[in-house]
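Multiple structures follow.
Please treat every number below as a calculation from the coordinates, not as lab data. From a predicted model like this one, the values you see are computed outputs, not experimental measurements. Cβ atoms are built from the backbone, for glycine too; each structure is taken alone.
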Structure 1
Amino acid sequence: MSDVSAALGVRLYPDLVEPGGLAPALARTAHAHQLDVGEITAPEQGRSRFTCAELTSERGVVCVSLGAQARYFMIDLRVDGEVQARGDATDLLQVAQVAAAWRAGTTLAELTGRYSFMEEMKRHPVAQAG
């Protein structure tokens, strides 16, 4: 069994094996549907090079990883290292659509309204000592 097959779990993600993992499969999906998702990178070493992807834009980073026990894609939208929204998509096209919408300037409210599987994270302001 190849490294990519072992890392992905062929039973859950057979469609990600041939392209070589999550990042190249996501790039292929975005290209096929003419979605501008920006640069897609993956860690260079270890199992995560097949199971994680980051889509970087001026607005922040869309981090994607795979569910281990069931087939789903975990999405985090991060701005300055802080998670602004997250969700679990069941289809790679949904991941590409979220990334393209975020890159195109869609607000968090619009994004979570359009993609019901995405949830805006609640942020609580830090109390100022007086």
Structure 2
Amino acid sequence: MLKKRTEKLIILLDSILLFFAIFAQRIASFMLQKLPDCYFAAHKIPCPSCGGTRCVYNFFSGNILDAFCYNQFIFFLIIYLIIIFAFLNLGYLFKVEWSKMVFKKITHYKVIISIALLYALFGILRIFL
């Protein structure tokens, strides 16, 4: 019972990610129109993830170099998420046992906290540089 529910949740998650991948450019375009520089207007300091929305918009528009110029850390996050979901699908949907172990290691709370701290450090450095 638990395995079937886990497989259904993974398939649902894959479907949601596919939906966002298909409509990412439209979602980012909508966010650029409706939420331009809200954080900066409210707090008078640049957002730590400034350029994230423009990066996603340009990435899915095919302007990879422009996307990289807006926010370089997003590419690291995209690669990390692709690796996570690849091992998740390999382990639970395709029954590859060693990938379950790798998935548990790369989604350990210490890894997630380390990535969040790196992202915060990246954002702080972007403010001052």
One of 1, 2 was used to calculate Rg and Dmax of the Cα atoms in Å, for residues 77-116 alone, yielding 10.2, 30; that structure is 2
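Of the structures labelled 1, 2, which one yields 0.55 when FRET efficiency 1/(1 + (r/R0)^6) of positions 29 and 101 (r between Cβ atoms, R0 = 41 Å, to 0.05) is computed from its coordinates?
Numbers: 1: 1.00; 2: 0.55.
Structure 2 accounts for this read-out.
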Working back from -8500 (helix-only ellipticity at 222 nm (-39500 (n - 2.57) for each DSSP H run of 4 or more, over all residues; to 500), computed), options 1, 2, answer is structure 1
Calculated from one of 1, 2, relative contact order in percent (Cα under 8 Å, 6 or more apart) reads 18, and the structure in question is 1
Working back from 16.7 (Kirkwood radius over Cα pairs in Å, computed), options 1, 2, answer is structure 2
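Comparing FRET efficiency 1/(1 + (r/R0)^6) of positions 69 and 93 (r between Cβ atoms, R0 = 25 Å, to 0.05) across structures 1, 2, which is largest?
Comparing 1, 2 by FRET efficiency 1/(1 + (r/R0)^6) of positions 69 and 93 (r between Cβ atoms, R0 = 25 Å, to 0.05), the maximum is at 1.
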